[in-house]
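Multiple structures are listed underneath, in structure tokens.
None of the figures in this text is laboratory data; all of them are computed from the coordinates on show. Just so it is clear, the structure is predicted and the values come from calculations on it, not from any experiment. Cβ atoms are built from the backbone, for glycine too; each structure is taken alone.
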Structure 1
Amino acid sequence: MTTSDATPTKPPATISELVASADFNVRWFDLGRRVKLIPASAAEGFEAGGSPWPHPYLRQAWCGLLLWPREQESGEPVVWFLRFPLDEQGKLLLPIRDRFLRDLTKALAPLDNKAHNGNDPAKLLQQALEGSELIYTPPADRRAVFHAKAARLLQRAPSGYFTAAGAYAENPHSTPWETLALQGIADLAVRWKDRQVDLERQMDKFAAPVFNALCQCLESETIDHRLTQAIINRARAQLTEQEMDFALLTAAVRGISQSSAIGMRQDFLLALLESPAGNSGEILAAIGSRCSDDLKEPEIAHLWLANLSASQSQETFNLLLTDLLFLPEIRNILLDLLRNPERPETVARAFGNFLHPGGQ
């Protein structure tokens, strides 16, 4: 029997190490509440099991992985959308990671002989996830924003749909809004600084479906006070209407949720919560999921909890509250309000049912 002198190759300990062994780069994105690039150090800590996922949503890490070849600049990137359940501390469950790594290693085994059998690494990477329980399909607007951000990261041109979206932003009467593609609107949102003058000047003329789609994409951007004001002006006009467009108001909340104009946004949220629109389930969910940082302001949190408990089902209350209590920086603020003896009766009842499901 002949014994090989070769040193055994140490199996990859993380997904990024496995991707690197296929000669691909990788960047991690969060796609939970919005589309956000994750710093490499944070992704590494999460993969190793030492750090929590930076932006947990519904107790899971909703990830988008962008993979592209190291040596083939013109090569096509590969995209993985993965959803990882988290433990009580928001960290990766290592048994799930290890099982996933074993499956990936098996699927990518042909790459060990790629110099001899002509295997296409990109194709194998794309096929490696087939059948995995961790894959998911993000909503259409998340996918569009992800691809728009990926194009910018890779220094590639926007999609072919961007030209029509830009023409509409310049003159909404020049292009039928029905012909616009969501990917073009996402490209426009990611490149908002290049079209800011048009967006500010024409925002009130956008067809509602275009405004809504644009705001859904802008929730992943840190827009400035001028663009924030344009969105708020369009939304505030709805607050005086006999029949409010709740979909438009919800979109506006999402569109300004990452704005650097924090005071401007919080003033609008207070006005919204004090209006009849403040009882809309969609609007309350948008504030809870997209503007969670604004709930650090007790006045906003108090109104939000009061409206939520008075107008929505116990199931909705439980779902939104569970998600927020998973965020350490907001948890104590909400618990103080929920336990306050002077809390509204609806809040006391909903919180009691939350703590004791099925109780009397």
Structure 2
Amino acid sequence: MTNADFKLLWLRESFPWMGQHSGYEQVCNLISELQQGSYQSVWMENKPLPRIAHHLLKPIVAKVKRSGTYNTSSTLVELKALWHILTSKCDLAHVIYLERTLGILPKWQEKFSFKLIATAHQPAGLWRMQRHHPEMLSSLDGLIVLSSKEVEYFDEYIPGRVHFIPHGVDIEFFCPQTDKVNSTVNRDRDYPRCVFSGIWLRDLQALAQVIDEVLAREPRIRFDLIVPADRRENPHFFRIARHSQVTWYAGISDAQLRDLYCQASMLVLPLLDCTANNALLEAIACGLPIVSNDVGGIPDYTQDSFAKLLPIGDIDGFVEAILRLANDPQECVQKGVAARTFAEQNLRWEKIAAQTINVYQKVLSAY
């Protein structure tokens, strides 16, 4: 198949908590720049459907429901995709968020003669925990996973069709800043600062314990927590909020997010599990040392030269790692340089897009 013949359809979704420079959506933009072809997208609605549409689609959802996040909006975007496939005769459909979007497309593959691939974003542990149904994967011609640990799990269901391609990061936007002064973010630059971001699969109990113990030993350290205002109803956040050294952020712009990373001394990110993690990648690209857990895909996105990865529950290890970096600015600088170099060499979207294109071509040439 020649480049001119290449017709691709993406099933996509944008998330309100992600800015213009964040998220897996970036790969679609780069692919259309790198590879000549015909590209179309259908988007999942990020607002409630009209009542009649919801009522009509609900029986379909009940029949094909594959995960806790598959809903009537998922069915609607698949129906839009089928219409595009029928009218445009696309060669390949790529479901960007497998867990939220794949339900009815596999039933139409043979009739409409298109290849189907998807990207899985959640770790194998959540697939095992009755949220998802891996048997639905048998229809896929290819599956992209975002950490190497997931290859073995999914290969059991679609042997030879699972491809590990890392998540990328916009290294042109998320980058170290020589001038870190930003009037929109109040800082006292004499204090070491730790930044934390997100909710999903974060170990909030560990975070609260770590902040308690760090501040008991070194009260000059500051913590910047980026957490949506409507997601703070958690006892561990109540515990953290006792400390005046903690500053909370929500609803900030892309530039403010970048400035928080750049003005921090390190990223502190206790995790329970993950495949890829946007906060981690953005902090690495901004040249931050990392203190996190040795879980899921984190080892795929870090090196010892800039990251300290600890077992889940190792509070003492977190505390010691934070205090060591806080008391050694030169080590922070050295690790930050190593982090930025790693991002430039491994995580730029151009490289991720090229690997994804290779999977597309492999799938299309397989039959």
Taking helix-only ellipticity at 222 nm (-39500 (n - 2.57) for each DSSP H run of 4 or more, over all residues; to 500) from the coordinates of each of 1, 2, which one would give -11500?
2
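For distance in nm of label points 7 Å out along Cα→Cβ at positions 148 and 204, which structure out of 1, 2 has the highest calculated value?
Largest calculated value belongs to 2.
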If you rank structures 1, 2 by distance in nm of label points 7 Å out along Cα→Cβ at positions 196 and 268, the highest one is 1
Relative contact order in percent (Cα under 8 Å, 6 or more apart) derived as 10 - corresponding label from 1, 2
1
Test item: Kirkwood radius over Cα pairs in Å calculated as 22.6, pick one of 1, 2
1
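Of structures 1, 2, which gives 3, 12, 17, 19, 18, 18, 10, 3, 1, 0 when P(r) over Cα pairs in 5 Å bins from 0, in percent, for residues 76-155 alone is computed from the coordinates?
Checking each candidate, the match is 1.
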Value 3.7, calculated as distance in nm of label points 7 Å out along Cα→Cβ at positions 92 and 284 from one of 1, 2, is from structure 1
